[in-house]
Structure I
Amino acid sequence: MQKIKGDKMKSFLKVLLTGVHVTIILSLLLFISALLMLVLGYTINYAPTLFGLPLFIIEVYETRFAIEARLMGLALFFAIGVIAHLVVQYFLRYKKASV
């Protein structure tokens, strides 16, 4: 019984860590894309929203840029990571069971 609880906790923590990793990676991609737009000389003010709440804000002007990560964006990135992890695990188990 104890072994089953430990395995469930281990897989739960693995799912949470995958969500955190995806959040960090996507946040870094936002930062890199803003730097790239600055180097290429673009001027942009971009703030996508979901349910009326901004996900993130990117402002790139002539010689400066600003990036704001919002809570809704971080929650969405985290959810994407968790869902992607669960989908991959499901298909790996499905493939393993069919072989």
Structure II
Amino acid sequence: MNTLAVKGNRWRKRLLVFIFALMIFSFFAWYSRTTHTGEVATVVKVNEKNIEIRNLEGRSTVVSLPKGVSKLINENEEYFIQYEKRRWGQPSLISIEPNPG
């Protein structure tokens, strides 16, 4: 058998293993850095896809909404909002309820 063909197959196999390992590493890196936040905030602006909120410290955040939820949220009202943020994504809403206090 030709030794060049054998060496070519080894390199191809090593390259595939490397690519597969890189894909697994990328998957864990992407999903490992998810933060969950819960805070009392005032809704500053509402549109169909997201809301802008301002917490009690004055920090503003834009949070993406599930479809159809925007009609249930009123501007200039306080809510207890829970959302998650992935490393490279926009924060997305987990739950929202009127602030009782």
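For the reader, a short list of remarks on this structure follows.
- When mean count of other Cβ atoms within 10 Å over residues 72-79 is computed across structures I, II, the figure 17.9 traces back to I.
- Structure from which 0.65 was derived, FRET efficiency 1/(1 + (r/R0)^6) of positions 48 and 80 (r between Cβ atoms, R0 = 25 Å, to 0.05), options I, II: II
- Origin of the value 25, where relative contact order in percent (Cα under 8 Å, 6 or more apart) was derived from one of I, II: II
- FRET efficiency 1/(1 + (r/R0)^6) of positions 16 and 56 (r between Cβ atoms, R0 = 30 Å, to 0.05) derived as 0.90 - corresponding label from I, II: I
- If helix-only ellipticity at 222 nm (-39500 (n - 2.57) for each DSSP H run of 4 or more, over all residues; to 500) is computed and equals -10500, the structure in I, II: II
No value in this document is a laboratory result; all are computed from the given coordinates. What you are looking at is a predicted structure, and each value in this text was computed from that prediction instead of being measured. Cβ atoms are built from the backbone, for glycine too; each structure is taken alone.
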